[in-house]
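Please treat every number below as a calculation from the coordinates, not as lab data. As the structure is a prediction and not an experimental result, all values here were calculated from the model. Cβ atoms are built from the backbone, for glycine too; each structure is taken alone.
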Structure P
Amino acid sequence: MEKKTVAILSATLVAAAGIAFAAATFNRSSEPVLRVANQKGQVKSMMIASGALEGAPYTVEWSEFPAAQPLLEAVGSGAADLGLAADAPFIFAYQSGSPVKAIAVQAPVNQAADALAVLVKKGSPVRSVRDLAGKSVATTRGSIGHHLLLQALERANIPVDQVRVTFLPPGDAKAAFDSGAIDAWSTWTPYTNVAIKEGARAVVDAKDYGLPLYIDIAYAGAITPKRAQLADFLKREAKAVAWARAHPDASAQVLAKETGLPLDIARASFDRNNRLSRPIDASIIAHEQTITRRFQKAGLTEGQRDVKQAFDSSFGTDR
């Protein structure tokens with residue numbers, strides 16, 4: 001891929017790390033406000049493409065983030081009322097003491113392998129998980145990439161301390177990967193899509209470990225005063241996801257426009273984020289308990305908070 005594409009990715013998906021609250025509004029400013037944290041290329045693009053927010057009886061203010069960690073910091077601090085993030089960063093934030101609650105869950109439709117992967121450069125001698133021993137791997141702390149790496153090491157019976165894990169935000173990780181400063185990068189779409197198109201290859205991918213669940217996460221303090229807005233937003237989000245699933249090309253075009261990604265990368269990214277709503281049930285809670293234990297085993301969290309208390313299933317009756 002040309003250097004221009006890499007520059008576009010850095011300028012759009014990565015620079016957002018320094019823009020905590022670049023708000024875009026819908027409807028009149030005199031109406032109630034729902035503050036929604038968005039990972040670049042996620043919920044906002046589908047809402048725009050589908051027109052799902054038309055007629056909403058409140059204003060939506062969007063804030064943009066390049067990854068789940070800063071998004072969850074915004075939600076956990078009360079600077080945002082709601083945000084969508086994957087299962088691992090959600091439970092990592094919750095077990096770290098963040099006042100957040102899961103109010104809805106989405107599961108991936110397609111098990112696309114390169115939606116989530118540990119990547120190495122084309123000429124790397126690393127061919128398997130076992131080859132990662134003694135190597136440096138970059139990922140974002142508590143992310144789905146981090147969790148994938150822990151899963152892979154656990155399955156291969158490799159102690160975590162045998163791998164030099166470097167915690168970097170996506171932009172810095174990409175720069176380190178491109179320069180050869182690290183041996184591998186555990187990350188997610190669209191970063192995987194871009195890197196693979198540039199010649200990287202996956203030594204671990206989602207087809208062997210499963211794609212993550214995605215969770216609508218509310219600031220606990222916003223649930224009671226903004227319940228009506230949160231419930232309405234979830235309904236509109238479900239409609240937007242259904243619309244996007246039925247109009248993948250139109251969705252990819254909006255995603256490309258919003259992020260600056262080339263259309264083929266945007267389409268691949270959309271395909272790997274195609275999801276359906278799931279009820280919050282015992283299997284979802286058990287899934288998060290497993291992730292908690294994995295982070296706990298790696299010494300990343302004490303894992304003392306009751307996972308059941310991380311979920312508010314009452315919104316299931318409102319949707």
Structure Q
Amino acid sequence: MDEATTDLDLGTVRAFVAVTEDRYFGEAAARLGISQQAVSKRIAKLEADLAVRLLVRSRNGADLTEDGRAFLPHARALVGIADQALEALRGRRRALRMDVLDTRLSSIDLIRAFHQIVEDADIEVVTSNGLRSARRALLHGSVDAAVARVTGTLEEDLRHVPACLEPLHLLVGRDHPLAGLREVEMERLSGSTVWMPGNVPGSEWAEFYCFLGAEFDIRIDTSGPDFGWEYYVEGIGSGERIGFVGEQMRVPWHPRTVQIPIVDPAPAYPSSLLYHRQNRHPVLAPFIGFIVSNFQPFDPRRQWLPEPDRAAFAAAPPLR
């Protein structure tokens with residue numbers, strides 16, 4: 001026997017322990033829920049792997065050989081440890097870990113809406129820097145699902161479904177010429193400069209606003225510093241700058257800012273729900289079903305999306 005390369009098959013070890021306890025291959029087979037022939041094959045494989053004879057069959061059942069008696073306590077320990085490990089996983093109630101870019105964004109509303117329907121669902125929200133870190137976290141199993149705009153080619157094991165299209169609003173100071181409008185047409189923003197210091201180069205949201213700027217002749221100013229949402233809103237309220245925010249975003253209140261819907265067309269930021277295809281968390285499948293059933297597809301008559309996003313958001317996909 002080559003000790004360096006032999007790996008024990010737990011199924012064969014379990015069959016051996018069952019035979020020693022029941023003495024008859026047929027009774028061991030009934031306990032394991034397999035055929036008597038399968039038990040025989042497992043014992044034969046175990047003996048071949050170990051290069052020793054473990055059992056001797058007789059009219060009175062199966063008897064242990066000397067090697068069998070030496071191996072039995074270790075076999076029982078292996079089976080016991082395996083059973084304990086399985087029981088620990090089955091009994092573990094872990095929260096569904098959701099990755100979002102920011103708790104002020106509309107992704108939180110999706111999670112809250114699901115939780116209102118499934119109140120006993122235990123959900124934990126974590127924040128990241130978007131798609132790049134979410135992909136790694138999904139592959140490593142540190143999160144169960146993520147909400148982000150999908151761009152580029154994902155890893156083979158990652159899946160995604162459209163989650164929401166959030167209309168953009170214009171954020172301006174109260175003294176800005178547009179501040180008195182109930183809504184603003186996209187063409188009126190042509191030639192404007194929109195301040196967005198949080199647009200990290202290479203991020204999926206920075207790419208979205210690059211598409212938007214190119215389509216409607218809008219310059220996106222990413223000059224910093226980026227000190228957070230309060231600083232951003234203060235900068236809009238105290239000067240001539242204008243900015244973009246999501247319709248459902250929890251923008252910090254400021255007495256000198258106004259939020260105005262954008263129309264004709266309404267730019268919509270696309271977010272998808274990402275997950276690993278092998279993730280079997282019991283809350284994940286209902287959550288995916290909730291997202292798919294509540295998704296409102298892209299309406300090209302009144303909304304705008306970058307060309308790369310349009311096909312995926314044109315209709316709700318079937319569950320995968």
If mean count of other Cβ atoms within 10 Å over residues 33-40 is calculated for P, Q, the one returning 14.6 is structure Q
Note: mean count of other Cβ atoms within 10 Å over residues 249-256 at 14.6, derived from one of structures P, Q, originates from structure Q
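Compare Cα Rg over 2.2 N^0.38 Å across structures P, Q and report the one with the greatest value.
Q
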Working back from 27 (relative contact order in percent (Cα under 8 Å, 6 or more apart), computed), options P, Q, answer is structure P
